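Each structure below appears as structure tokens.
Nothing in this text is a laboratory measurement; each read-out follows from the coordinates by a stated rule. Computed from a predicted model, the values in this text were never measured in an experiment.
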Structure 1
Amino acid sequence: MTGTMGHNNPPARLAAELVRIDARKIDIKLLIDGEMHLLAWRRHAFHDEVLVNNVRQQESRGLGKRETLYGLVFGKSPEGEGGIRALFTVDPKQDYGSIDWGGNMRLSGVRLESGEGVLLSYGTLDPRSFKKPESFSEWIKKTMGIGY
């Protein structure tokens, strides 16, 4: 066997950064061992798709509810061994608190995590959004959208 076994591979350095979040689009920049990749989620009329470097990885179809939890593997060998497993979660509800003057809104939440921990979390899928304010002034800051 020429490839190394998946559990013997050294851990890769993986970092993620949110580039764009919109009502029907999410773009995330991934750095895997110094190489840059683009993880994208797109919502179409009858299907959603997850793309890595503009290549479709996953798809969910339907009129109403669609899959919002996707399992991805980055850097696996052609034999299917190794790689970094990641869990990509999308909360596709519209965030009405993000309406701008043009009427545009964003999705409610995004989360990307690997076995080592959370790489990226935003909105309703960010653990900090569950934290209750300790005082009235913190509650006002959180409710009015003032950075805290």
Structure 2
Amino acid sequence: MRHTFLPLIVFVTVFVVMSHQFGHDTSFAIAYGMVASMALVISVSFFWLWYNRATPLALGMALCKLGSATLLAWYAIYRALDRTPIMNNHEVMGLFIGLYFVGAAHHFAVIRKSVGINAFMITAPVIAAIVLLILYLEP
């Protein structure tokens, strides 16, 4: 446990100092880039695990992390390029979100099968989030 909290405290401290020193936007752009890089490395390690052990959970985690890595990298580049209009509402975002969605679906399927609960129980939070977003986004 102590190996979790000490790095978290150090990271938050460094982030707060960076934010005061370089500004909020720059600090978040750096953080998004860092998280995207870490997610990509984690994704590659899950792809390796899936390739060597062929577990559906590893494939789901690899796809999910790859989706999050590409989404965060896109956003970090978008912010680094001063929110360039060419990156606004681009169709490639569908691919990134699709990777994340398919990975999450694999992950949920494995958990559902392992724990033995019905599909609605595992997908209810996702369905609730979608319904709330639709209600929120309605004009």
Structure 3
Amino acid sequence: MSVIVILIIFGKYLVPDRKKLTNWILFALIVINIFSTFSGDGVTSYNSYSAALVSFVIVGYCLYYFYSRLLMSSPEDSVPSTPIFWCIVGLFTYFAGAFFIFISYKYLIEADVATIGTLWRFHNLLLVICCLYISYGILCKTYQMT
């Protein structure tokens, strides 16, 4: 569900020049996830490959956003001073790190179940870092408005 919201925000506000592509990617991800759920592991186990695919797509959008902002900003503008930059940094940090967790999840479960606890602690740390970046972006915007 969160990927739908994130991709809609990217498509509508952050990379509006790629809105049609974003809609197609969103549709494809939904179809792939539904197909993967019913033909793969089913609904009783965690589908880490679909989560890895979603993470990969969001990392791609974050990189595209950074690239487009660096090209379109003038030398006088400071991209890191914008609040949305910090929110995108948070998403990028979380989804880039989570990609490797998701892609290795099935292998680690088969190899040693005890390592999963450590893996998910690292995942939680990535989520905290993401939330801190997003909070900074929100506070940065609030501070600039006063």
When 1, 2, 3 are compared on volume of the Cα convex hull per residue in Å³, for residues 27-98 alone, the highest value belongs to 1
Which structure, out of 1, 2, 3, was helix-only ellipticity at 222 nm (-39500 (n - 2.57) for each DSSP H run of 4 or more, over all residues; to 500) derived from, given a value of -1500?
1
